[in-house]
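Scrolling down, you'll hit the structures one after another.
Please treat every number below as a calculation from the coordinates, not as lab data. Values in this document were obtained by computation on a predicted structure and should not be read as measured data. Cβ atoms are built from the backbone, for glycine too; each structure is taken alone.
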Structure 1
Amino acid sequence: MSTEQIPVSKRASSIEYAIRDVVVPATELEKQGHKILKLNIGDPIAYPGLPTPKHMVDAYVGALQDGRNGYSPSYGLPELRSAIAHDERRKGWNASEEDIYVCHGVTEALQIIFAATLEEGSKVLAPGPHYPPYMAYPQMYGAETVEYKLKPDDGWSVDFDDIEEKMDNSVRLLVLINPNNPCGNVSGKDEIFRLLSIARKWPNCMIVADEIYDGLDFTGEQVSVASLSNDVPVFSLNGVSKVFYAPGWRIGYLAIHDPKKRLLDVRDGIERLLRSRLCASTPAQIGYLAGLDSDRTWMKSYSDKVIRQRDLCVRRIAEIDGLEVQSAGGAFYMFVRLTDDKWSNNDKEFVLQLLHEEHVLVVHGSGFSPELGGGHFRIVFLPDEGVLDEAFNRIERFLIRHRDF
């Protein structure tokens with residue numbers, strides 16, 4: 001019998017996911033007994049002080065105890081779809097229960113949208129730096145992701161001239177991540193109106209509005225894209241992971257805003273795909289419903305904690321020679337620039353050496369975009385202030401040790 005390796009598909013072997021790829025060497029160090037200071041993954045539950053709210057957990061557990069463990073409708077529990085539609089209406093557009101489709105997190109929602117709208121030769125125009133699935137998934141459907149620039153010296157704001165230059169008839173999806181992962185920038189009304197004005201010129205272009213961090217906007221400027229569009233079709237993405245602090249539940253949704261009723265065929269395709277994969281987790285949907293239907297005053301104490309930790313990071317980075325950063329307007333990430341010549345063109349090596357020498361884990365910026373993310377690294381500012389302080393002590397020590405004098 002042959003011992004030759006059976007070939008893997010190119011679509012699988014070409015995928016990279018920097019956020020989790022750097023965990024592999026960190027895990028090896030942990031096996032050797034080293035304690036790693038982890039500033040790499042946007043999972044609130046991985047850090048102390050930000051637990052999933054008890055009333056949501058109780059609802060999830062209650063669903064399990066009540067035997068609500070069976071299949072649920074493919075588009076989501078009707079009561080959850082209704083609650084999500086109500087929440088979207090609060091954001092300023094006329095969402096109905098029929099516009100809401102519950103998925104295994106926003107990641108599955110993206111796969112469903114890509115499968116329903118992309119084909120050979122299609123393009124997705126997404127911000128660079130970007131959340132990795134925007135680059136990984138479209139190619140599975142024969143499409144291509146083209147990055148548009150964010151301005152690193154202007155708060156990572158959107159470069160609309162770059163979008164205009166890259167738009168053409170093959171662009172089916174124009175993506176806005178707001179607040180942004182990995183940069184933490186927030187787009188307000190003026191930027192969104194400009195984005196809509198560009199999309200309006202291309203009849204087959206739809207907007208993907210990834211708003212999973214909308215409840216972590218520290219600027220007061222974030223606004224629903226769907227609420228501002230009276231003609232351009234919008235897919236709004238959100239879920240339980242970040243704002244409700246339950247990422248492991250894997251419940252997200254896509255909401256279709258189709259003011260001119262131009263997505264009837266696309267909607268039919270989305271529904272066929274959703275039916276073919278059965279349903280999202282039934283008890284987790286019930287837990288999310290409890291979050292949507294209950295008082296949300298608890299969120300302020302969580303946000304206050306996140307903001308304090310963000311401000312500590314900005315202060316510490318400003319004191320370290322070799323680093324620069326612009327304060328995040330939303331989410332819980334910072335995209336830090338490496339200004340030392342040794343590392344400014346070698347951010348992945350910086351991340352790996354920092355991990356091995358100082359046991360601090362961050363993510364290389366080039367993992368979010370080789371061209372537009374290089375020379376940076378992303379940190380998550382969710383760890384407690386003491387952990388963040390120690391991490392920056394080690395980063396500063398590392399930079400000094402490797403500096404050429």
Structure 2
Amino acid sequence: MEKMKVSKTEDVIENMMENVKEDRRPLGLYIHIPFCVKKCDYCDFLSAPATETMKKRYVDALITEIKGSGSFYSTYEVQTIFFGGGTPSCLEASEIERIMKAIGETIRLSRASMEVSIEVNPGTLTEEKLRVYKRAGINRLSFGLQSANDKELKNLGRIHTYQQFKENFLLARTLGFQNINVDLMSALPEQTVESWENTLRTIIALAPEHISAYSLIVEEGTGFYERYREGSAGYRLLPDEDTDRSIYHLTKEILKDNGYDRYEISNYAKQGFECRHNSSYWIGIDYLGLGLGASSLIQGVRFSKEEDLQKYILLCEQGAVTLERDKPDQLVDSLGLVRDRDQLTLVQRMEEFMFLGLRMCKGISKREFNHRFQKSIKETYPEIIDELVEKALLIEDGDLIRLTDLGIDVSNQVLAEFLLE
């Protein structure tokens with residue numbers, strides 16, 4: 001598949017909408033692969049190691065779900081596909097190819113410009129896998145590196161070294177992958193500003209098209225929580241607030257100086273290489289999640305899938321899932337996979353428009369708010385916007401409202417202001 005290259009984030013979004021024929025709605029498709037070689041100590045995602053037999057049974061079940069849901073897609077055209085996890089690259093390449101084949105046989109795809117991403121981890125990739133991915137239509141790789149420092153990788157519980165990542169990255173280039181993201185993580189135990197800068201500059205030298213830079217969050221229920229929670233002996237090993245802030249600002253400056261535009265709070269890309277799949281979440285395009293625990297948002301209805309692996313497989317093995325055409329609020333789920341179905345209220349939809357859209361550095365459109373909700377944004381938020389502009393946390397620029405640099409620094413507090421209930 002040819003990769004789509006455009007000049008600005010705005011063009012990415014417009015292209016996603018215009019590429020879809022008038023009688024079809026755009027759709028992002030997320031495929032969850034809940035397996036990994038080893039659970040990382042900081043990870044709270046729905047993933048775990050598994051036997052090869054279990055992985056194959058899961059893929060069979062996933063394909064059953066894909067094929068059984070076919071009638072649901074008749075009014076949609078898939079613009080993006082994202083294989084996430086877990087570690088999708090820990091599956092045999094043939095299994096990924098089977099999944100892609102099932103999608104292609106079942107769902108209407110925007111083949112000419114479709115973005116198809118897969119998360120890959122060093123230590124799980126081979127030349128054969130990369131060749132099969134390319135043959136199957138995958139045109140974007142997302143490497144879960146996290147750090148170029150082997151000591152920091154070991155502290156995180158990663159199974160790879162920086163050298164393994166570099167070899168995998170260069171192999172992907174040799175095989176023709178021209179759209180690559182690298183995930184990096186800051187605020188790690190014993191990390192310094194200097195070690196973070198070295199990681200950034202080391203990765204920039206490889207010239208990936210996209211860099212995601214996240215700050216570590218110590219989540220309850222993880223190995224990290226026991227070691228590094230506030231009040232524990234390990235807590236002092238985490239960078240202090242000043243160091244974390246220095247890292248944050250350094251990231252923006254170094255990446256900007258090297259041609260990476262910040263288009264979302266934690267994401268940077270060379271011109272034309274913004275992640276279209278993730279952008280679809282932030283701008284409110286419908287997305288459908290398939291697989292264990294996968295989340296969806298279709299026509300204002302949010303729902304997720306069964307999170308117990310054994311139960312998910314058994315339910316799928318009993319037959320096919322069907323979703324009644326054009327009635328997402330009356331989902332017919334013959335296998336009982338759907339969980340936590342919730343019809344969003346008008347208030348919830350307006351809130352999400354604001355705090356997801358404002359994650360994008362270009363901001364949100366007042367006209368689009370009015371178009372979607374038949375209500376002006378100033379009528380909905382009569383004082384909040386003006387107050388945040390006065391505090392230099394927001395900028396009003398014609399039709400657009402966006403966070404300032406200061407607003408991004410305290411984005412959690414700013415976005416919370418747009419909760420109406």
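With distance in nm of label points 7 Å out along Cα→Cβ at positions 265 and 297 computed per structure, which member of 1, 2 shows the largest figure?
On the way: 1: 5.2; 2: 1.4.
When distance in nm of label points 7 Å out along Cα→Cβ at positions 265 and 297 is calculated for 1, 2, structure 1 comes out on top.
Quick one: Rg and Dmax of the Cα atoms in Å, for residues 161-240 alone came out at 15.6, 49 when computed from one of 1, 2, so which one is it? Working shown, then result.
Working: 1: 12.3, 36; 2: 15.6, 49.
Traced to structure 2.
When you work out mean projected area of the Cα convex hull in nm², for residues 249-336 alone for each of the structures 1, 2, which one comes out largest?
Numbers: 1: 9.8; 2: 8.1.
Top value of mean projected area of the Cα convex hull in nm², for residues 249-336 alone, among 1, 2, belongs to structure 1.
Distance in nm of label points 7 Å out along Cα→Cβ at positions 145 and 289 was computed and gave 3.4; which structure, 1, 2, did it come from? The partial results should precede the final answer.
Details: 1: 3.4; 2: 2.8.
Derived from the structure labelled 1.
Among the shown structures 1, 2, from which was the value 22 of relative contact order in percent (Cα under 8 Å, 6 or more apart) calculated? If you can, show how the numbers build up before the last one.
Working: 1: 22; 2: 17.
Matching structure: 1.
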